[in-house]
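Okay, got some structures for you below.
Bear in mind these aren't lab numbers, they're just calculated from the coordinates by the rules spelled out. Keep in mind that what you see is a predicted model, and the values were worked out from it rather than measured. Cβ atoms are built from the backbone, for glycine too; each structure is taken alone.
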Structure 1
Amino acid sequence: MTGVFTYKRRSLIFTALLLCFFLDVSAQGGAEKRPNIVIIVSDDHAYQAISAYGAGLMQTPNIDRIAKSGARFDKAYVTNSICGPSRAVILTGKYSHKNGFKDNESSVFDGSQDSFIKQLGKNGYQTAWIGKWHLESKPEGFNYWQVLPAQGDYYNPDFDMMDGSRKRFDGYVTNVITDVSEEWLDKRDAAKPFCLVIGHKATHRIWLPDTADLGKFDKKKFPLPANFYDQYDNRKAAAVQDMSIEKTMLMDYDLKMFGSKEHKDKSGNFKRMTPEQRAKMDAYYEPIEAELKALNLKGRALTEWKYQRYMRDYLSTAASLDRNIGRTLDYLDEKGLTENTIVIYLSDQGFFMGEHGWFDKRFMYEESFRTPMVMRYPGKVKPGTISDRLVMNLDIAPTLLDAAKVPIPKDMQGTSMLPVLTNKADAGRNALYYHYYENGEHSVSPHFGVRTKNYKLIRFYKRVEGWELYDLEKDPKEMQNIYGKKGYESVTADLHKALKQQINKYEDKDALKILETE
């Protein structure tokens, strides 16, 4: 009897241990279904300047790391190509006319409205936004935030703090934002999942590089885009813009050619530098300015000189951005967080790198409308995935809630991107809707439009009234406006129908009112 009793007791102990094991495995499986999230949002970073996209302007090994270990989106777009509105769309998963932040001129973000951050917070996530915010109100719904006031500064930046104070940090802004992000990650509750948004200022105008990257591209001569000297034939809105490298790019503010020490001393960007930082800047830019003065360039020769300087400063600024993205990825590796952390990198919109003779963004043309976006999600998204499905920044909020197994609010207008990444049969969207509202800086006329796989229809209004239509297969650089051209009647009719469908789908009453007056 004693032997039987002992056997039974051992069997019960073994069964209990086995149950504990399975419960532990189950708990681990549950944790895997609640991934950590890191979203890195840059400013004005062109997909043309990312080596994963194959343009060849520079190498971005760390952004490429995300693409290689996850997915590269080749058809990622924004709803409204301008800084603040894009961030509001990312947060809310709603178009500008729904979240209320339409432009950078008069909009103030209503932080009381719902966001994916608030939904994650309600479901046990720790949340933080660090860096550029640019929504004209204080962040709400975050466990922690530390944000740049307005556009922020490249050197020794100020930050608005949660206690209402404003604090200056020594150093270059991209490095500082990464430092603060790591500090928050170090202090978080390791027992809870987290969502961290890192908002970088780079590569926003005035493209002021870290001193470590000055001159990084000075030995490279960049070829002019084929349409650099675009004459904007049959494109009225393009003809009246004020964002050209030739006419709008400023020698002092943008290209650091001040003409005198006194003039440079008055520049806010240079005034805030330490003596050591300023000495390095002067040592780099002053010989360039002396050479420019000796050359005495005019006309196209001067315009093309400006283009080369723009490219060198912009890409040098991007080099620090990529290096700091690498620091964030390294941190996740070192802390054992990589395998259970979603990482998304994107810009708030695209940017012109001399195409059409321009810098800046705003237009629904591809270089501005399309944004770089790469994403890794270990165990869910196959490494090396290249997606040509149509997705938008509107889709980030529902994607992250989907991944975190949090119900997606019904008023979110985006769609989770996970199905198009994990299911080859999922075709995703067949059309994209866009609406840009601002009617001030750079003289870009407000407009809305629809993009399908092969065509794009745009309706400009206010500054310029008119329609544009592009055959993206035959004319990928969007040089020939074929609206009203013979032979495109059925295409035009189909696109008008698609545009009306998108406007009704997203309930854009402003656009609908314009169409009803046609």
Structure 2
Amino acid sequence: MSPTHEVLNQAPPLTDFSTADEAGLLAALRRDGGGWAEAEVLELGARAGSAEVQEWARQAEEHPPVLHTHDRFGHRVDEVEFHPAWHHLMAEAVASGQHAAAWAERRPAAHLVRAAKFYLWAQAEAGHGCPISMTYASVAALRAAPELLAAYGPLLTSSTYDFGLRAPLTKRGLIAGMSMTEKQGGSDVRSGTTTATPAGDGSYVLTGHKWFTSAPMSDVFLTLAQAPEGLTCFLLPRVLPDGTRNALRLQRLKNKLGNHSNASAEIEYEQAVGWVVGEVGRGVRTIVEMVNMTRLDCVIGSAAGMRAGLRQAVHHAAHRRAFGAALIDQPLMRHVLADLAVESEAATAVALRLAAALDRAEAGDAEEAALRRLGLAVSKYWVCKRGSSHLAEALECLGGNGYVEDSGMPRLYREAPLLSIWEGSGNVAALDVLRVLQKEPAAVAAFFAEVEAAAGADARLDAAVARVRKAVGELTDPVRAQLLARRLAEQMTLVLQGSLLVRYGHPAVADAFCASRLGGDWGHAFGTLPPGTDTRAVIEQSLPKEIR
């Protein structure tokens, strides 16, 4: 072979690692009652980093879903065809309980354990996490309809992935989707024009167009439509109990920036049959139970994306040499990697804390429910927004190698903005924060009780909490409040993350976070940590042993 073709100074493939080799994750499980699942979590983490699953992830995006509206004879079929890799990913996600199994789990910290698994598996491939997340969230909404929950709940929580177009109650397991937004409304779901007319037998007939329907190949959907009494939530199966197809017409699949492995569709309801979920005329109140769950998964998914990008960046820097030394040993690159690690640790810490709050809220803890309400609102805004900039910097660490598809970094980068947009983009999330601050004093009290649990441990954190408390107290003018909403949501997330890292994180990470995010002005780009930061300790404790 000619010497000009010898491959030198390239990082080896990053395969057969564990996404669970993360001290903070395992510590959170043990601390909040999920230690019983540690073996399962470790096994899933190893599986997520395996060469086989990594290849499934590549194939699932390389071969996106294809819509077939009609068969060759002209019959309407409305089917979405997926690559086998998609089904492999879905089957293992369901078997490991990442979908709705937590609702049927009788052991403590079931939602925290489920969040940890979702976080680990999403690092392999994010697109199929959409139907997994919505299946999880659907059970929360169906609790408003006990009869429907009794019928569908056991199948939604089943550990069997049973793909195929059949009557839901004849299957061994179900996947759920969500169909809310319309072309004229977007996040303003109250402006929906889809109508629902009573059929006289307890069901309703729905007619209208849905602009975004997530996971259109799902077995059942939760959707919103205007009943005579007002906007109402409905459950629509793709196949009716008698085995005939419901009139859900898939018009086209969305050509999206990312999330290529997952199908999103425009759907026409042509007198489709559905059943009421919750109180007629109170559809938003019902569907918000589902939205709160999927918003939590947006935070978890953003944290997972950050961790995946960080791993790739450090792996590359550890094996690539420039100017006579490994990139990871050069001070400026180490500052960038350490800063990315700090952001990743903070995102993971708050995601797991919110999942633990959900467990306690489900057990009847009103203060934890209140904390989750506000903590989730601020984190949905800030953590999901940080995902895009974090992935951009991680990609840049690989230089031109990161810009090519073969590296896998473009796939991670394309996924990041979705989680900031889905379930309410920046302004919607910030306005939700204002709504809580102005109307739910218990949530405000619970938030400050949480962040002030670290009082006295770090002066920079104490000062930041005081600034936030002062700002919250000054929200009197409604116009000014809107103008401050984004800044306040950011600051509230930062003090929540800082409090968690100070109490539970590695000292080097907590110090770097407080110094760069809460104390002083060290710049807004990644890699601008204060001089003297123990960057080596931050990187070494944050990342899997295989790539140190």
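Each of 1, 2 could give helix-only ellipticity at 222 nm (-39500 (n - 2.57) for each DSSP H run of 4 or more, over all residues; to 500), but the derived value -11000 comes from 1. If relative contact order in percent (Cα under 8 Å, 6 or more apart) comes out at 23 when worked out from the coordinates, which of 1, 2 was used? Derived from the structure labelled 1.
Sorting 1, 2 by FRET efficiency 1/(1 + (r/R0)^6) of positions 279 and 367 (r between Cβ atoms, R0 = 25 Å, to 0.05) from high to low puts 2 first, with the largest value. Any idea which of 1, 2 comes out highest on distance in nm of label points 7 Å out along Cα→Cβ at positions 231 and 391? With respect to distance in nm of label points 7 Å out along Cα→Cβ at positions 231 and 391, the highest-scoring structure among 1, 2 is 1. Figure out for me which of the structures 1, 2 the number 3.9 belongs to, where distance in nm of label points 7 Å out along Cα→Cβ at positions 271 and 343 was derived from the coordinates. Attributed to the structure labelled 1.
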